[in-house]
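Readers should treat all values here as calculations from the given coordinates under stated rules, not as data from a laboratory. Fair warning: this is a prediction, and the values are worked out from it, not measured in the lab.
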Structure I
Amino acid sequence: MEQRISLITLGVPDMEQAAAFYEALGWQRAESPDGVIAFDLISQTLGLYPLAALAEDIGLPVEDLGTGAMTLSHNTRSAADVATLLAKAEAAGASVLRPAGEVFWGGTIGYFRAPDGHIWEIAHNPFSPLSDAGAFRWNGYGTEAGG
């Protein structure tokens with residue numbers, strides 16, 4: 001696993017209220033038609049996602065996520081890498097919460113809970129290719145140089 005966090009997803013009860021907070025800090029939304037509010041950071045993205053939908057996506061009751069629920073996401077270069085990294089995490093002591101699988105938006109994801117309790121998403125998003133150096137950006141790097 002490369003040493004980086006690609007996407008930080010915060011489960012929030014009111015997406016527009018949460019987005020207004022970040023916009024008040026001067027952040028600008030990235031284009032995102034799929035129900036996520038995204039703010040590109042330097043080589044990372046902060047995503048806001050409905051708390052109930054995040055719990056359903058992970059496969060846990062909302063009550064298990066508590067206040068301030070979030071996932072740390074590591075994006076991969078290929079769909080096959082998702083299962084490989086989940087297996088590596090499990091071998092290192094993590095609990096796989098959702099095995100690698102395709103999702104409605106065209107990518108591949110899986111989730112694990114680290115021994116310290118933090119939940120990670122491992123994802124391949126074919127619409128957000130990483131830079132040659134592995135940097136993540138919500139709408140991808142394409143063929144231009146970057147990162």
Structure II
Amino acid sequence: MDRFDKILEKDIEGYEGKHSDLVRYAPAFYRLMSRMLGDPELPRRMWKLVIAAIAYFILPSDIIPEESHGAEGYVDDIFLCAMVADQVRTATGSDEILLKNWDGDVPIVPLVRDILSREKELIGDKKDALMSCIGYEELIA
């Protein structure tokens with residue numbers, strides 16, 4: 001069976017629609033979350049949040065479903081990964097865990113900041129629904 005990041009690569013291949021500038025990073029964000037989960041520097045209290053971001057990629061019916069939106073449907077998954085990456089960075093007090101686990105072709109920290117600054121454009125008013133979908137309040141408790 002293909003690794004999930006390879007499935008993501010096939011799903012977004014050739015996509016040139018809305019938010020294609022970000023959609024192309026879906027596989028890299030999935031790998032970032034997966035690699036951080038195996039990184040001994042990831043604070044234990046962050047494990048559940050990282051696992052939730054990984055699982056969210058696989059959910060068939062998420063806030064912006066790929067089934068009805070095509071590759072654009074990965075925008076909410078990417079936004080969640082950026083949010084989790086930023087929280088991990090804050091929890092560790094360093095960019096290092098992101099830098100060593102990122103394999104995208106642009107610097108991760110500015111990309112995360114850009115994604116988070118575009119919240120309304122990317123997910124509209126769906127952040128609360130997204131947080132509820134992953135059980136965010138319980139994960140950070």
Structure III
Amino acid sequence: MRAVVQRVTRGSVTVDGERVAVTGPGLVVLLGVEREDDAGDARYLAQKVARLRIFEDERGKMNRSVLDTGGEVLVVSQFTLYGDCRQGRRPGFDRAAKPEQARELYELFIRLLREEGLAVVTGVFGAYMQVEIINDGPVTLLLDSKKEF
């Protein structure tokens with residue numbers, strides 16, 4: 001699984017002109033699922049996201065997690081995180097999970113975040129969405145359950 005994690009002052013998702021999710025301050029997580037992923041990958045990323053110390057403490061150091069701050073999390077499915085652009089000009093998505101598998105692991109990831117005690121809102125899986133992200137910092141991190149960057 002891959003996640004683009006952004007510290008935000010606000011985030012929202014709109015589908016067909018209707019705002020379906022709003023969050024902030026906290027995190028926006030764009031989540032991609034690979035064919036080889038399983039529940040262990042979802043668990044690893046959920047725990048990592050919940051405990052990432054990317055919020056400032058009283059001394060201005062990034063030393064607090066979203067759990068520590070009481071922030072919210074907006075999770076948006078994003079299969080394009082597995083787009084392979086190494087050949088040609090159009091990305092290939094062979095590594096991205098099929099929708100059934102991706103939905104199952106996406107929903108598991110959300111459930112695990114909630115079990116950590118986080119307030120979580122979501123986009124609409126598989127929908128065409130407009131995602132508004134007001135990045136705070138900016139702070140953006142790339143997480144991958146299979147490798148380190």
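When relative contact order in percent (Cα under 8 Å, 6 or more apart) is computed for each of I, II, III, which one produces 38? The correct label is III.
One of I, II, III was used to compute log10 I(q)/I(0) by the Debye sum over Cα atoms at q = 0.12, 0.21, 0.23 Å⁻¹, for residues 40-111 alone, and the answer was -0.37, -1.11, -1.25. Which one was it? Comparing all candidates, it corresponds to I.
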